[in-house]
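S.K.: In the part that follows, the structures are each spelled out as structure tokens.
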Structure 1
Amino acid sequence: MAGVLALVGSGEFLPEMSDIERRLLNGGTRYVQIPTAAALEGTDRLNYWIGLGRQAAERLGANQISIVPATREEANDPALAEQLKGADLIYLSGGNPTFLADTLRGSLLWHAIIDAFEEGASVAGCSAGAMVMGGWIQSLRHRDAAGHHGLGLLPGLSVIPHFDRFIPRVGTSLAQLALRPPAGIEVIGIDELTALVGSKTSLTVLGKGSVIRLGDKPASRHAEGEIINI
């Protein structure tokens, strides 16, 4: 039976998100953290994420396993993929979504993530990690640039994290005009410290903020406890 999916707007490994991470672990203790999206930012930044993840695991009484493939070659290392066996939660944290998608796409590690999910592990992505879960990655920093294919675990979605920070700069109406994914893909915005948690077809809003469906006219806002079917 497949595990639980989580798309998180921000806050991976922070105390404010512990209840959601505890829910994703579902009584398990093997907490695999993959901070690859931050690999281009250097060793100090990677160590920051690993340290933050260690603190999160300690709060939850879980065992941290940190896997940091920074190249395609490393993502195809069988020894790294082997570490996903028996995982209760696999968490892709933030950074550069395009780099993360291109590093993992078609790799042994990505196939191991899918296998673990299908065997019952929860899979979470925050910020860049959430963006790669969908079928399309919007270009947010350079909105004139073309988007990029995601890893397609949720192929019909394109995720905009940090949405409550993003929207004051552009407004919801402009966002609807500017964020144009390929046909058949819906854009959703997830506020900071907020998550969508559930299956590949039905997700529940959890956390302090909202989730916005930009494909609706006008855009629809969904608060904690509301279910979104995709």
Structure 2
Amino acid sequence: MSAPLLAISGLAAGYGGSQVLFGVDLDVSAGEVVSLMGRNGMGKTTTVRALMGLIPLQAGQIRFEGRPIASAPPFRIARSGIGLVPEGRQIFPTLTVEENLIATAAHRNGGAQAWTLARIYAFLPRLAERRRHMGNQISGGEQQMLAIGRALMTNPKLLILDEATEGLAPLIRQEIWDRLATLKREGLAILVIDRTVDALLRLSDRHLILEKGRIVWQGSSQALASDPVARDRYLSV
């Protein structure tokens, strides 16, 4: 059996003197979609920040394609082939949509079909319509699509989405889920954080639930769908 694309083991991290994560184990294989679920404040975003080198690790190992990346600076982690759609989108407000896309463009994954401006505009037509608008002149849903397009322009081997559809209108949310399903069919590995359980059940191959910085449940969509006790205990607001 081949090694996973991303392998996190024993991850401990936090902020200052406060520990948030306690021995988190998580892996994503090539072509697999994995969801990281849990209520607010349970450590999901902290996991992503630790993975991307944005906060220091207190313990644990992170390997990508078998190589340790835990001690690498964020730009090197990104260059290794990980594309991040961060919580809050964090697009450049004074650059146009097209300039946002070009700013991080790189062909890193060695695939035959690279993500180019033309391919992004075909994949996310709203961005083509807004290509000359500044980042702060488009809607929240369009900003999220721009954040996804910007991450894809790095041609990642693994796409991470932190709060994929938070605060978006239902039609925009469905459009994003449809686009992620297309990426899955194309074989892109995805780690996704969101609170829309039904959508995650349809999209993801496996699910992990965080509770107070620890993985307390993991399994397939079928297993989670048939476990109302776990959903009520760990995911209900």
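S.K.: Identify the structure, out of 1, 2, from whose coordinates relative contact order in percent (Cα under 8 Å, 6 or more apart) was calculated to give 27.
M.R.: 2
S.K.: If you don't mind, another one. For which of 1, 2 does Rg/Rh (Cα atoms, Kirkwood Rh), for residues 47-166 alone, calculated from the coordinates, equal 0.97?
M.R.: Answer for the origin of the read-out: 1.
S.K.: 1.4 is what came out when distance in nm of label points 7 Å out along Cα→Cβ at positions 55 and 191 was calculated for one structure; which of 1, 2 is it?
M.R.: Only structure 2 yields this read-out.
S.K.: When mean count of other Cβ atoms within 10 Å over residues 63-70 is computed for each of 1, 2, which one produces 15.1?
M.R.: 2
S.K.: Quick check on the output: 11.4 is mean projected area of the Cα convex hull in nm², derived from one of 1, 2. Which one produced it?
M.R.: Comparing all candidates, it corresponds to 1.
S.K.: Once distance in nm of label points 7 Å out along Cα→Cβ at positions 31 and 103 is calculated for all of 1, 2, which comes out largest?
M.R.: 2
S.K.: Tell me which structure, out of 1, 2, gives 13.6 once mean count of other Cβ atoms within 10 Å over residues 15-22 is calculated.
M.R.: Only structure 2 yields this read-out.
Every read-out reported here was derived from the displayed coordinates using simple, explicitly stated rules and does not represent laboratory data. Just so we're clear, the structure is a prediction, and the values are computed from it rather than from any experiment. Cβ atoms are built from the backbone, for glycine too; each structure is taken alone.
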